[in-house]
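No value in this document is a laboratory result; all are computed from the given coordinates. Since we're looking at a predicted model, the values are computed, not measured. Cβ atoms are built from the backbone, for glycine too; each structure is taken alone.
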Structure 1
Amino acid sequence: MAKKRLIVIGGDAAGMSAAAKARRLDADLGITVFERSPHTSYSACGMPYYIAGMVEKVEDLISRTPEVFRDKYSIDARILHEVTAIDPAAGRVQVVDRQSRKESWEPYDQLLIATGALPFCPELPGSDARGIFGLSTLQSGIRVRRALDEEKPRRAVVVGGGYIGLEMAEALIRRGLEVSLIQRGPQVMETLDAKMGALISEALREIGVQLYLEESLTGFEVQDGRVTAAVTTNRTLPADIVILGMGTRPNTALAAAAGIPLGVKGALKVNARMQTETSGIWGAGDCAESFHLVSREPVHIALGTIANKQGTVAGTNLGDGYATFPGVVGTAVSKICKYEVARTGLQERDLLRLGLQYDTATIKSRTRAGYYPGAGHITVKLLAEKGSGRLLGGQIVGLEGAAKRIDILATALHAGMTVQQIVDLDLSYAPPFSPVWDPVQTAARQLI
C-alpha cells in the first residue's frame, strides 16, 4: 500500500506547526514542506529587535532548521523551493527549485496552504528603487540589517503607523538614524481608539521620531536607481532608506489561480477544521480566515499566535485526529518606546458599524501599589454592551507591567463575561504587582 503524502506550502509558523503535529499523530505519513525562502520556523516578530541590534545573531530567531525537521521529525523540509501552481483536479503542485531552476510536478493526497501574508507595496512612482524594504520573511529582515550595517544610512522614512512601522521606527532610532514616519490617519496604531493612539504618538515624538499624520504616500524620488526621498501629499522627506509598514494582505494568489474559494480580504475561506471548500486542500495561518467570537463574523488577522494555533488544528486533522479552531478575539500586544500597548475585542468603530449600543470607560491608574518603587502609569479603556454589561473590547497603554493584563480581558471575552463578573474575579494582589483593585477591575467598576 502506497504511503499517503501531505504537502505543505510554507515553512513558517502555521506550516511547520501543522507538519510537526501531523507527524506526531501519524508516523507513516509522508510529509514534504516547500518553502521559498532560505529559512523554516522562525520568529518574524523578532525582526525589529534583530535589526535594532538587540538580538545579535539571526540564528537566535530560528526555532528549528530544515535539518532538524528532517533528522528528528522525518519531515522533508525543502527550502528555496517555490510552489508556482496547484492542480486540484490531478492532486499535484508545480515546484521550482530556486537554485537550479528545475521544475517538477509533485503529487499529494492532502495539501495544506500556509503561504502567510505579504506586505503592502504600493505601485507608486519609484517604488521599485533600491533602499525600499517591506518586512515579511526573515530574509527580508536580514536584508534590512545588512543595509544598515554596510551602507550606513543617516535618514529613514517609515510608511505606516501599525505594529511593524512603529517597532521599526524605534529600531532605527536605536541605530542612530533620523526617522520620519508617515501615517495616513490622525493617530498611529489604528487598532486602538484615537485617544489611546495619541499616547503612542506622544511617546514616539519623545524619542525623536518626526510624525507626519494625516498624510499619504504618493511616490518616491530616485537617483541612479536608489531612493532619495519619500513624497507625501504635503511634503518631500529626504531618505536613505524607506521601510514600508503599511500592513499586510493574505498571500493567496496561488490559491486563487487554482480556483480555491477566498473569503474576507482575500484570505482562504476555511471551516473550523481549517478545510477549504476544495476537497483535499486545507489552509492555515496569515493566508486564512478566522472567526471573530465577539462580532460573530469572519475576519483576517495576521498574528503568529493565531497561525500556530490554526496550524496545530490543521495538523491534527491531517494526522487523522479531530480538532476545530473556535475563533479569535483579536488580542495583540506590543512594546512601543516606553509604553506597553495591548488590545483585544472590538473598537468603537466596529461597534458603530455593527449597530451595537455600548458604554465606555477609560481610567488612569498604576501598575503597582502607588507607594511601591517602580509603580508606573497605566491607562485602561473598556467597552461594554449597553444594558447587558457584556464586555466587548479593551485597550491598555502603560509602563512596565501593563500589557499582559490584556489577557484577563481576552479570557473574559472568550467566556462572554460581563463587566460585573470581571469586578467579581478573585484576582491576585500584592504591592509589587498591582494596586488592591487591579486597573482592569477599576475600569470595569466604572461601567456598573
Structure 2
Amino acid sequence: MSNEAEAVVKVLDGSPYQGYLYAYPHKTAYRALRPRPALRDVWAGQDRDALFLYLHIPFCEMRCGFCNLFTRATPPAEQVAAYLRQLRVQAEQVAAALGEVRYARAAIGGGTPTYLDAAELAELFEITKGVLGLAPAAAGLSVETSPATATPDRLAVLAAHGTHRVSMGVQSFLDAEAHAAGRPQRRAEVDRALAAITEGGFAVRNLDLIYGIPGQTRDTWAYSLHEALAWSPEEVYLYPLYVRPLTGLGRRHGDATDPAWDRERLDRYRQGRDLLREAGYRQLSMRQFRRDGVPDPDGADYCCQDDGMVGLGCGARSYTADLHYSFDYAVSVREVRAIIDDYVSRPAADFGYAEFGFALDGAERRLRWLVKSLLRAEGVDLAGYASRFGGTVQADFPQLAELAGRGWAAEAGGRILLTDEGLAHGDAIGPWLVSGPVRDAMAGTVLR
C-alpha cells in the first residue's frame, strides 16, 4: 500500500467526527470558472423535468456559536429588501436561461428564512410561484425556521402557500446547554414555537437536536430527547456538535482533536439512536430519523444534493450532472457581509453565468453517487449503479472492502449497506471516500 493510501486508511482510525459530507464535492473544492460559462450552455442537454429548487436566505436573528453556514445576523432592513429584489432579478435570469422546467422538490433554507417578516415571506413566495413556476405543495416544500421566528403570522404564510415540511433547530431543551452551544434561547420561546408549528397543520415537523455540548450528560441528553418526543414530531435529526474554524465556538475552544470528547459523542449518538428506535422511529441516515407510519416523500428525499438542482441566492449551490456551481464562499462575518453586498449590487446579466464551481468527470460522478447512497441507511443499489454507470461498485471502489473488514458495511439484498457501527462512523467514512483531486482542492482553500 502506498504512503498516500495508508494515510487515507488512517482517516478511519482517527476521530469519528471528521466532517459532515452533506454534499459532494464540498464547496471548498470550488474554484473560479474562467471564462464564466453561460447557464444556457451549462443546462443544455440536462434533464429538467424533475429538478430540485433551493432558495437561500442568508439572514438570522443571531449567529449560533457552532454555525459555519453562510449567514448574517440582524442585517439592516434595507439590505433584506434589496436582497429580495435581487433574488427576483436572479430568478428571472435563471428562468430565461433554463427554459421550461418542472420542480419536483423544493426547499428554502439559510440562514433562517423566517427571519423575513410575513409580508417579505409572501413576496418570496410570489418569486417562487410567479417567476419560477413552483407548485409548493406538489414539490413537498421544506422551510427552515427558528424558535424566535416561528411566529403565527409567518407560519400562516407558509401554510397558505402549501409548505409541506417545517424544520426547526432546538438543539437542547435546557437553556444552559443551548447557551453552552452558543445559542442564547429560552425554553418558553421554544415551547411557543413548537405549539405554533403544530397548530399550523404542516404534514412534517422536524426537530434538530445536538449532542456533545459542553456539560451535557446522558441524563440531560435523555431529557431533551424525551421532551422532543412529547411533541411527536414526524422527523428528528441528531447532530454531533462540531467546533469549526471562524465560528464562535472555534474562537473560544479551537479545533484540536479530543479523543475523550469523541468517545462522549459516540456514546450520546448511540443513546439517542436507540431511544428513537424504541420510540418507533426509523433511522434513515446517521442524523435523520422518521416516525413509523409517516410516508416517505415521492422521489428524492430531502438532501439537497441530487443531480438537477437549481439554487437561488448568494449562498446557494446548483448542480447539473457534470458541473456544480455557486457564488463565492466564506464563513467569517466580514467576508459574508462582503459577498452579500456584492450580490445585491450586481447587474442582472451577471446571473446568466456560473461563477465558481467544480466540473465532475466520470470518476467523480460515480463517486458522488456512491457517497450519497452509502451514507443513507438504504445503502448502495448495486443494480442501479450498474445500470447508470456500467461495471460494478466492487470493481470501481475496491476500498469498500476495508469497511466490510471492519464490520462497518455488508452486502445484502442486492445492496451494500452500512451496519449500525458504519452509520455511527459516517462522518469518518464520508471524508475517507473523498477523491484525491477534491481532497487537494479542499486543502488548498483558505477559509475566509
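Here the criterion is FRET efficiency 1/(1 + (r/R0)^6) of positions 319 and 343 (r between Cβ atoms, R0 = 41 Å, to 0.05), and among 1, 2 the highest value is seen for 2. Check the numbers for mean count of other Cβ atoms within 10 Å over residues 183-190 across 1, 2 and tell me which is largest. The maximum falls on structure 1.
Computing FRET efficiency 1/(1 + (r/R0)^6) of positions 15 and 431 (r between Cβ atoms, R0 = 30 Å, to 0.05) across structures 1, 2 gives 1.00 for structure 2. State the single structure among 1, 2 that was used to calculate helix-only ellipticity at 222 nm (-39500 (n - 2.57) for each DSSP H run of 4 or more, over all residues; to 500), giving -7500. Value -7500 for helix-only ellipticity at 222 nm (-39500 (n - 2.57) for each DSSP H run of 4 or more, over all residues; to 500) corresponds to 1 out of 1, 2. One of 1, 2 was used to compute mean projected area of the Cα convex hull in nm², and the result was 20.4. Which label is that? Answer by label: 2.
Could you tell me which structure in 1, 2 was used to calculate relative contact order in percent (Cα under 8 Å, 6 or more apart) as 23? Source structure for this number: 2.
Which structure, out of 1, 2, was P(r) over Cα pairs in 10 Å bins from 0, in percent, for residues 335-438 alone calculated from, if the result is 15, 45, 31, 8, 1?
Comparing all candidates, it corresponds to 1.
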